[in-house]
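Structures for review follow.
Read-outs: derived from the displayed coordinates by stated rules, not from any lab. Bear in mind that the values here come from a model prediction, so they are computed numbers and not experimental data. Cβ atoms are built from the backbone, for glycine too; each structure is taken alone.
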Structure 1
């Protein structure tokens, strides 16, 4: 196993953990669930992109963002704009006052497609926008905040405020964004009907594969020298700064990377669910996404996925079974996790896995694998030249 692949897999223990997750979401769940339930799981997995990004940003970087819904929503809206333009061809919109533009624009008396919608007629440009626009927006926020050493609770509050402002802006510009209803009635992707059961299965597997790819990328980043410095920065930021490193650049980079991963999840959400609305950009969804990472374990990439699945499955089950009490039940679940399992599901695994002989032996053989699923947590590292 070469060095790059080893870093991405996280050694034997990390590879086994990733293999179990892959088997669950790629084999067991598709075989055991009907198309409707599998569609729900696919939606949950789109949220897992954000949870994984928070493990990078919050768990390893010590930067709590309460506005990750911003980037999830930007990625989702970019994909929704492409799909909406494809669904708004002149033939399908012949009854409108202005054929060829989205219906909500016609309702708001727009007579031409806005200039910023034009690039979304192309799928390659749309994919580029999904990756670049949220990353650029994160860079602007990060540069403005981190270069001025704004962090901690102040950064969390500012990202929360930006999420609220953006959701209000989208709702207010109804003629350009669809307003509170969002962008709906999305039907095809390059002529392929995304509403059929077969399409749902294909999109589910694409979504799962992209999620695993993001986990591998995150592991590679965290197992590099940059990952070591990120952990050192989280624990002793001033020492890293006094060692000659520009801490703000590290923060900006990891913030931008987490934004890009969140945006991919948003784009896949639009494809799987068939709409995008401002309700996924505001404060509440952003806080829920932090909870997903906390329940799974904020230092565990794989744990973040399990946390997302557990919380959302519980939310669905409680709301279906106890429609009047599900909020209290979910609140009780969160309180129980925080009180008894402060390190989330990953902490439970770390605590009890050592009692299983095979896993204990594996952990002893692969000491480099016990990190945020593979990332060293050194107090001192010669390579980085920093004492954390």
Structure 2
């Protein structure tokens, strides 16, 4: 199987981890040799409720038995998509009330970029250095990391970059700016939180010059930071909200939300300003609805902050230089990228799944399912500390 995997399936890197998955349940992934792995990654923040959550499985099976794809997005009334969008609107502050459902986070970014240009009549977009918003041509144009972009130029014109948390850069937002697109918490950069009311100040500057604030919640969204969306921690409301990843409990999905009046601009002049065949797919929407219902009717979201405290209390070691992030969106910061590689690769051998971050080589991702238990947290943290001790024993001067 591995030989076929490497030959017939396109790869994203030269050395994939190559676990041959048999099944996954709760906080564990199992390979074909019956080895189990405690999952501290959750499909890169996608498996919000863990693996094969019974309510999501039931929703998917029930909807698949009723109907699957019947028409391109926006033509037929399909109950799962309508119910999800309505519950989402009830869970968001105004004026965020109308949602466009798409297939992935990067497509949602593309839609948000178009909507900002359509709403303002401007073309300029601003993103942050070390930003990551996806990998299609448009969203890659917003990536603030040139080594990942240089092979694919030319990209979209009219995009400039500011430094996240640098208030002096806010004056780069001008009357030519259609939108400022920021991650609420920078992911690939190392889980960098906004400081000193930064997002509020960005929003104020946008309002001053007539630009729109677009917040990328693809990773922080759906409960990972102790609120349904990360922006709710920082007393700011975006003009356009972008989401994906954990939205449907492990199913492929994305969306962007704005006011009803703003979203209506995509309907005319020209018609079909944004279209998608499979966006709002009823099976995916059923999974998203089940996920959102579980999050809004349980204590999982506030529990993420208690679980964060447990992680921080346990992960104390001389090689750990800090822990960034919020809730269950955490990154261990180490002094050497080689220690990161050791933790990820040796952790897998020990049955613990960890992963890298895109642009911060000294960081190890910890983004487990929100359903992880305290006992599982303790089990995984014990393994991390043991691995760090192994590193020390192997690298004594």
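Given 23 as the derived value for relative contact order in percent (Cα under 8 Å, 6 or more apart), which of the supplied structures 1, 2 does it correspond to? It was calculated from structure 2.
In terms of Rg/Rh (Cα atoms, Kirkwood Rh), the structure with the greatest value among 1, 2 is 1.
When percent of Cα pairs over 20 Å apart, for residues 122-265 alone is calculated, the result is 63; to which of the structures 1, 2 does this value belong? Attributed to the structure labelled 1.
The value 0.25 for FRET efficiency 1/(1 + (r/R0)^6) of positions 90 and 314 (r between Cβ atoms, R0 = 30 Å, to 0.05) was derived from one model only; which of 1, 2 is it? Going through each structure in turn, the value belongs to 2. Identify the structure, out of 1, 2, from whose coordinates helix-only ellipticity at 222 nm (-39500 (n - 2.57) for each DSSP H run of 4 or more, over all residues; to 500) was calculated to give -11000. Only structure 2 yields this read-out. In terms of mean count of other Cβ atoms within 10 Å over residues 82-89, the structure with the greatest value among 1, 2 is 1. Which structure, out of 1, 2, was FRET efficiency 1/(1 + (r/R0)^6) of positions 58 and 202 (r between Cβ atoms, R0 = 35 Å, to 0.05) calculated from, if the result is 0.25? It must be structure 2, since only it matches. The greatest value of distance in nm of label points 7 Å out along Cα→Cβ at positions 138 and 298 among structures 1, 2 is that of 2.
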